[in-house]
1. Computing FRET efficiency 1/(1 + (r/R0)^6) of positions 26 and 146 (r between Cβ atoms, R0 = 30 Å, to 0.05) gives 1.00 for which of P, Q?
2. Of the structures labelled P, Q, which one yields 0.40 when FRET efficiency 1/(1 + (r/R0)^6) of positions 82 and 106 (r between Cβ atoms, R0 = 25 Å, to 0.05) is computed from its coordinates?
Structure P
Amino acid sequence: MRVIAGSAGGLKLLSPKGGDTRPTADRVREALFSVIDDEVVGASFLDLFSGTGAVGIEALSRGADYAVFVDASPQCIKIIGENLTHTKLTANARVINADARYALKHILTDQFDIIYVDPPYSGDKMETALNDIVLYKRLADGGLIIAEYGAGEAVCAPDGLSAVKEKVYGRTRLIFYRARDHKAVTA
């Protein structure tokens, strides 16, 4: 796993040992950033369920103003810190060791231009996270949420969000959401 492009392009990233995390594959990140490329420079970026931090680090490497990484695993938080240090992107990063729901409600106060949500594929964490993002107003006006699902997973857009684009890469499906009151400009 590596940073695809930007100031840290080509640098390898660490990944936690074991099968508890499912890092977003290089080819999926490359495709994702080719879709949102125009929106990354100068953006505020939230990497929710960060795992290795690869997606948020890619955003910083490509010119995001700052990125916040949230993960409940102390092992993942350690890896994110090491990856940020290795890529020399710590100055514009904040790492939070907390459950996503708790962080959205009690810790985060910012609104973000881009939010990447990548919980474990099974369970209701995605639906809960998307609802909490809307409820606690964490998406900036005109902002974009990218939700990573398993390709066969059922999807239900929460109230307040509209899917504007969907891409499938092997076993991974990315759905791009905007606030429903925002003009549905394709990402």
Structure Q
Amino acid sequence: MRIIAGTAKGRTLRSLRGRELRPTMDRVRETVFAVLSRRVVGEAFLDLFAGAGTVGLEALSRGASEAVFVESHRPAGAVIEENARRCGVAERVTVLIAPVPRGLAIVRQQGHRFGVIFLDPPYDRGEARATLARLAQWPRLLTEGGVLVVQRSRHEETEEQIGPLKRMKQSRFGETIVDYYQLGGPSE
């Protein structure tokens, strides 16, 4: 795994051995950041189900102001911190070792707002829908014009609109689908 573009372009990232990780493919990351374009620059980035932190670190390399990573597996959190040092962005990284529901409650309680929220839960376990439902209850986690990006299996359906979040775009990559949501439904 490597950083594709930005200030840390080409830096190799460490992953965990022997753990079932499904890192976001380069092709998917390239497309996600092409769609997000300049929306990442200067914005806070939230990476849920962060794994080795590849997507959030890519966002930092491309100009995000800070990144918060939520990952329940403590060794993966250590890998995120090591990868942040490798990329020279450690001072802009916060790693929360917690299940995503608890991590979301923490960032909400602390008053964080994000220009981009990215989630890549384990496939086909219902976590994409459950996390979307939770985020729809807390739309103020997104800044005005912010984007919620959901990477999921094609076998796990998501709604066109959930609460105030409306799907604006969808990209397909074989078994993987990426949905892009923005605030656009009924107000909270």
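1. P
2. Source structure for this number: P.
Any read-out appearing in this document is the output of simple, stated calculations on the displayed coordinates, not a laboratory observation. Worth saying up front: this structure is predicted, and the values here are computed from it rather than measured. Cβ atoms are built from the backbone, for glycine too; each structure is taken alone.
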